[in-house]
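Each value in this text was obtained by applying a stated rule to the coordinates, not by laboratory testing. If you're wondering where the values come from, they're calculated on a predicted model, not measured in any experiment. Cβ atoms are built from the backbone, for glycine too; each structure is taken alone.
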Structure I
Amino acid sequence: MAKVDKKEIRRQEIVAAAQAVAARDGAEGATLRAIAAEAGMAANAVLYYFGSHAEIIASAVQASSGRFLEKLAESVDADMSPTARLAAVISAGTTAGLDDDVSRILYEYWPHMLRDVEQRRIQEELTKAQERVYRDIIDAGTRAGEFSPLLDPAKIARTLVAQEDGLVMDVLAGSASSEYVLDLMGSLAAALLGFKAENLLQLIAARGVSAPAP
């Protein structure tokens, strides 16, 4: 029987507490004291498990990034056509994480990569992983004759990720609906990949949307 690593379990509880506070009170509210209180611990006790407040925050953002990528992977099946996979990933990339605050946490700390090297590393790795997901779909669709890319596939993948990044912020801020953003993303993807948008938009609509928490 595997031995339970109590210290690792406690670390995970602290990370979960940091995520909860950041989602509820924002990055500025996720202080060491607030995280410790959420975890039911004293602030100095938290630092037994993590070397610093910055390390806790980096672990919370890393965990949120990993969960976001899991949601992308969970959205697709191996037997899907490239167009169906594209619809699934657009839906997941735009709405995944809105229901459990994953996206909200990532966006709270996104500006921190301007000053924090570790935060920049995490965000850059997430972006590259998202780009690889799109690139694989574009390559498969091109081979299958479903797509006729108008630009280099790597540029299209980067453009789609960049559009998602900006548009999800609009959804979180309440300045755009998920439905509007999904329609815009589907239309853009179809235009860049050289096929009519109707089928893609129907596949996206069939997956439904998730609304962000108030």
Structure II
Amino acid sequence: MSTPTSLYLDFLLDDRSAAAMKVLAAAIDAAPIASILLRTSDSEPDAKLVRDLIAFPQKKGIAVLLTPSTGNAAKLDADGIHLPWTTDIVAQFKTIQQTARSGAILGADAGRSRHDAMELGEAGADYIAFGIPPHVEDREKAAERQADLIQWWSEVFEVPCVAFDVPEPGAAHHLAAMGADFVAVSIRSTDTPADAAARVREFSEAIRVPEPAK
């Protein structure tokens, strides 16, 4: 019996106001969430706000990761670090690995590279993410490749995989069926709490994949 797919909340902090907390709280209350990634837009976030956004879900037993640009995970008491895709993702991961505190969760986005994914797994990544970088123009073709990568990874490797950059619930359902351990649902701090909650609920329902009949 396969393990059910879980939700991974990809939270973009593009607003420094306290409204961000209301949006995050609404998302967390909407459906079970396994982990949260806090990432930022180009502007540097307020450290106190980030710390508060980390502490709130942690009190509910939810692990919170940061991208390096969001802040120092150790100093902000986050649970780990997520590295977005870059052309030198393996080298970046190994550098972060040397400085991360003991026990920190370390995940990385391998993009569309099977080779990078395998190297990251061998280097000790706690999960491998397969996303679709913003610069990719043919999103439909990239989505097909993403599903193929997730199916391949889930059938061959034990390290969990996460599907990032999932546009809508239908795609979430398909990626869960392909074997994704986690599917990321993206919300922004500028969303309304109601819209954030609705999107999380839709994704939560979509990733429920029934067991095949015996």
Practice task
Match the computed value -24000 of helix-only ellipticity at 222 nm (-39500 (n - 2.57) for each DSSP H run of 4 or more, over all residues; to 500) to one of the structures I, II, and report its label.
Solution key: I
Handout entry: Highest-scoring label, criterion being distance in nm of label points 7 Å out along Cα→Cβ at positions 38 and 142, among I, II
Key = I
Fill in the blank from the handout: Highest-scoring structure on distance in nm of label points 7 Å out along Cα→Cβ at positions 78 and 110 (candidates I, II) is I
Practice task
Kindly point out which one of I, II the value 2.6 was derived from, the read-out being distance in nm of label points 7 Å out along Cα→Cβ at positions 22 and 54.
Solution key: II
Problem - Structure responsible for 21, with relative contact order in percent (Cα under 8 Å, 6 or more apart) calculated and labels I, II on offer - result: I
